[in-house]
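Before anything else, here is the set of structures, which you'll find just below.
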Structure 1
Amino acid sequence: MSIRAIAWVGLALSLGLFAVALLGRLSYPLLWQDEGETAVFARRVLEYGYPKVHGARNVVYQFGFDVAHGVEERSDAYIGTTWGHFYFAAPAVALADRTDDLRAKTALMRLPFALAGAAGVLVVLAGLLPAVRSRGARLALASAHLLLATVCVALLLHLREVRYYALVTLLSSSIFAVHAWHFAYRRIGFRAWALSTALLLFLVYHTFYVGFFVLWAALVVDRLLASREQPEGSRAGVLIRELAPLVATALAVAPFVLFFEQIQTARAFADRFQLGPADYARNALAILRYMARYELLVPAMGLAAVGLALARLPTSEQPEARDTAAPARRFLGLLLTLNVLFNAVNPVLYGRYFVVFSPLLNGLVLLQLVHLAQWGRSRAGRGASPAMRRAVVLLSLGLLAAGILPKAPEVEGRLQELRNPVRGPLDFAIPFLAERYPDTRQLVIATNYESYPLMIYLGSHVIVGLSGANLTRDRTQRPDVVIPRKAWLRHIGVLAGFLREGEFERHLLPVVDAHYNTIPELGRWPTVPVTHAFETRIPQSQAQSLELFVRVDPSAAAADRNEAP
């Protein structure tokens, strides 16, 4: 078999491993709280044309600490986030509504997001492959990129979610590819770059607005730094031309910033949490620790340091061919640095804010390796001593291993959940209710967490929930089913009150009453009490079991219970 054939086989195997790791067991577990919110708002889009908070029976609201934020009063629209992922999910939810099979519903809703995430990983290659010339090198680079994405389990878990993460990955990867194609490789003209970047930024804003500000700032700073390379006489004109599409995009999103009340909300959070410089520094360190453990921050920073050190060697002063990929590396470095700085001021940290750029961090690592390989073939590299050349190779390999080897536990966990599908509390509660009641749309269910999946899968009227946004009215209801999630103490007293007011039959389901049905988070944050579970948690005592209470004297069905949530 020829070397080229081996390279193609290696690429096929890498692609197969990535596809299985991302798409395998897509229907397990059932949707959890945040995914359920996306799905319910997608259904509201189908019903009302936009994500309305109050439906015929159910209220969908889990934003922040005050119901005064996150709702536009005149339209009753949800403005806690922008809406791109709700509209993206709407066709999948419409298709999922055509089947009663819980697993098929779940897979249909997750598949478009997982495919978008896969596309985002692949699009990064458009900004990487032109950095090498030979076909064999490009095949090897593509295989390495896919393998790095496969071992970054934190990324895989987020890309499978019915949430905005995969969409941000796809859009940000596309911005990088377009940027590299124009400024690094000269494959497209300025007009194509300007129009594509403006459109992609606009879509990012409407998917995840924090990601928009990070990308926009990175592009602006990148152009400011690049302007120093221009002749002094033309510097101002070139800079104005390159900043024009970015300024135009900022003006285009300004009305939406007002509509979504993002300035008022930011002020409210700032007043509530009162962060200072010490908090920002602590947040930045926490983000860096997360990226070092679950992403490839260590090789990215280490390889950058090696490259800078080599550039200072006396032999590196000889003129060399243009470093084609330098603009691409600079943009990626700026983007990832600004992402840390922007999120350090966020009082509520989650790994999802950083992992959406994980394929770009992997891409930066590979571009740095390509740069070091090119140094080895350059006059500077050939002029270095054999010991220096060996040290560069060994140090590069060591840094890469330092980024990959710590991920072995979650890689093993991902393999385990591929072999044995994981089920959470809702995977037991929802089938139990679906089998017990011929028409679950007639049910009133009281629970204090993960109310939205119950609305999606069962079509029930679900009250209380995490936020208690409609608690005054909910207290007057007479629920048929009460599901107290013991891990969440909020509103547990309201559920206890329901149980005292009627006769209920207690059922213990054979699963631990965990905080989440599933969650993609691997890192521990103050807001994440437990991380992703790679196996079904079996209770060791009745106290650990999920409790479900069914009313013995069921209430009469209200006239509006047949309406969808």
Structure 2
Amino acid sequence: MSLAQARSALDVIGAGLQRQYPAENEGKRLAIERELRARPDLAVAEVLPRAAAIFITLTTLVLLIACANVASLMLARMSGRRTELAVRTALGAGRMQIVRQLLTESVVIAGIGGAAGVLLALGTAHWLESIRLSTEIPVELDVQLDWRVLAITAGAVLLAAMLSGAGPSLRSLRSSDPQLADALKAGARGTGGVTRQRFRAGLVTAQIAVSFVLLVAAGLFLRSVQRARTLDLGFRQDHAFMATTDVSLARYDSERGKAFYRSLLARAAVLPGVRGAALASTIPLGTSHSDADVYADLPTLANERGHTHIEIVAVTPGYFDVLGIGLLRGRDFTAHDDTAGAVMIINAATAARLWPATDPIGQRVRLTSDGPQVTVIAVAKTVTSGLLGERPHPMLYVPIAQRYRAEMTLHLSTAGDASQLAAPVRELVASLDPNLAPFAVKTMREHLDGGIAFTPIRLAATLATAIGLLGLFQALIGLYGVVAYSVAQRGHEIGIRMAIGATSGNILRGVLREGMLLAAAGLMIGFILSLGVMGVLRSLLVGVSARDPVTFGGLALLLATVTLAACWIPAARAAGVPPAGAMRD
């Protein structure tokens, strides 16, 4: 069945479950998504298409800049070919034959560019496939240049050919007999024409505007990477080590599993260089999470019929000290809590969610509809657990003895280099049971930098920077070409100006003014476009505003500087030509 039919079927099933078991299923719904969009987790099903659309759009903008460049160059080339086209027309060539010739030339140029692009894509795909995420679940990128990619490339080639050849082709269609006669009289010298020069100037202005948009996108992603590295995630990022073990793989029952983890914790705590040890059922910013249904007669839950869903983590005493998670008030778990009444520690976000106006210490809730009362004994600092830049996320912590799991992660705080603990931890697990092997053995910094937390934003920054620099390079080529062509067309005028007293400085300033006016217009348009477009990136950024003034201001200054350099070369060349030489040229 189709995805829409499957969603409809599950909606009916979900509605039936809510009617039959309202206490457990009220407010829940069944989610379904295509498997390819849900890798490595269903939570990314909405993010990945949005990110893909953004980067396809950025790449398309680069293609449009390239098309504008080629169109500008072909228009300039048309000035030197006026005599040739006029002769062809005089000899009987129809207008459509001329158009076909010009479009064929565009297709050949675009085809060569497309072939080169495919070769570059092969290398890029190899680089992407070499990326390995440091996650509990192995995640690999499968980037294949199949027939669909080649079909899209062929379509892009044809689109580029049409866009870059449209201007010259339309120009040739507007030719008339008097214009042909003028072209034949003028010979190969040719003139640019005011309309054509304005069109090329408009193309360059658009190129600079689009390149500014691309640079701003790259700058925001780079700023996100920078801010992500300095974000206070609420837990220790350095001098921290972890290793995960799943005793169910060796068919341990709960009692045997608890005994194994007690031994592991006791012996890990005395390893050389270890300051503290603790166990937890999940890893901050990892791929595994667990929720609990919290039932309580509270005004804050009145609209949810007395219950809500909150992320839950089972931990051992000392966990908050090992990970550097501060307790805002209350006490930590103790060994006595394993056998006493049910207790839990909540984070500040949970306290604000359930008891915004009262002290949560001593408050009681149930974690099942008919379960025992669980007492809040402390409030911990809110940590980032799911996604970078997430809103304060409610969480609650319970002793492992009250919520056993076969898969647990050993967390260690260290005095020195945490990576030195990899071999001792593996040896320790092997000494307890040779049939068990720990996985996800790494430091917290390795977990963050190479895992699902930081890698997507770093990859996005790399791709956006490459796209932005490519767009900037092409825009500068276009600006240089327009200014250089304008100088070449005005050689006679420049010679006369210098002959009647204009200095080299006057000529230099005049040419620079022409180029910088185009750059200023492009920057202004690009700035306005960026303010509107960057809002789309908001959900993909971390710790930085989509309208970050540092990014906008810095990149505007950078673009103004490099465009000045692009204009300086033809301007200096024009100012250095002797008047007689300029007039003769």
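Computed quantities for the displayed model
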{"read-out": "Entry that produces 2, 7, 10, 12, 14, 14, 11, 8, 7, 5, 4, 3, 2, 1, 0, 0 once P(r) over Cα pairs in 5 Å bins from 0, in percent, for residues 83-226 alone is calculated, selected from 1, 2", "value": "2"}
{"read-out": "Test item: percent of Cα pairs over 33 Å apart calculated as 61, pick one of 1, 2", "value": "2"}
{"read-out": "Parent structure of the calculated result 3.6, given that distance in nm of label points 7 Å out along Cα→Cβ at positions 251 and 395 is the read-out and 1, 2 the choices", "value": "2"}
{"read-out": "Structure with the greatest value (metric FRET efficiency 1/(1 + (r/R0)^6) of positions 107 and 459 (r between Cβ atoms, R0 = 41 Å, to 0.05), set 1, 2)", "value": "1"}
{"read-out": "Structures 1, 2, by distance in nm of label points 7 Å out along Cα→Cβ at positions 115 and 275: label with the highest value", "value": "2"}
{"read-out": "Among 1, 2, structure where distance in nm of label points 7 Å out along Cα→Cβ at positions 475 and 499 as derived comes to 2.0", "value": "1"}
{"read-out": "If FRET efficiency 1/(1 + (r/R0)^6) of positions 371 and 387 (r between Cβ atoms, R0 = 35 Å, to 0.05) is computed and equals 0.70, the structure in 1, 2", "value": "2"}
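Every number here is computed from the coordinates shown, using simple stated rules; none is lab data. Everything numeric in this text was worked out from a predicted model, so none of it was measured. Cβ atoms are built from the backbone, for glycine too; each structure is taken alone.
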